[in-house]
Structure I
Amino acid sequence: MLTFHDIGALVHHLRMVSWQIPDFGPERYDAALRRLHRRMRAEGRLDVRAHRFLIIAERP
């Protein structure tokens, strides 16, 4: 689980994992980020489930 305590950390993370939201940019998602920021301030954090898989392929 990932925990974010402020919107800046979430924006930084989303910029680093560009494959999750290919068109992500703070300007494009301004309204949603502001709503999420208010929620994070009220609740103290945002917990996000993150699933990661390691796939190992071998030739037969």
Structure II
Amino acid sequence: MKTQIISDLHLKFGSSTALSFDKADLVILAGDTHLGSKGIKSIKKYIPNIKVLYLLGNHE
């Protein structure tokens, strides 16, 4: 299983960073992705068929 770990995206401020998830079986969003549950909703639009583990940070 290939795991990709990402943190501190701060999508509430906008993001111009291109992310690639094409080789991951599991994506771990390790905090500070967006406000509340918006992070998981945003990321699942881009990777609907990859499992996501969503951890809250101090900005969620």
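helix-only ellipticity at 222 nm (-39500 (n - 2.57) for each DSSP H run of 4 or more, over all residues; to 500) was computed and gave -12500; which structure, I, II, did it come from?
I
Of structures I, II, which gives 9.6 when mean count of other Cβ atoms within 10 Å over residues 20-27 is computed from the coordinates?
Attributed to the structure labelled I.
Of the structures labelled I, II, one was used to calculate relative contact order in percent (Cα under 8 Å, 6 or more apart), giving 53. Name it.
I
Looking at structures I, II, which one was mean projected area of the Cα convex hull in nm² calculated from, given that it came out as 3.7? Don't skip to the answer; put the middle values down first.
Values: I: 5.2; II: 3.7.
Matching structure: II.
Taken together, the values in this text are just the output of simple stated rules run on the coordinates, not laboratory data. Remember, predicted model here, so these are calculated numbers, not experimental data. Cβ atoms are built from the backbone, for glycine too; each structure is taken alone.
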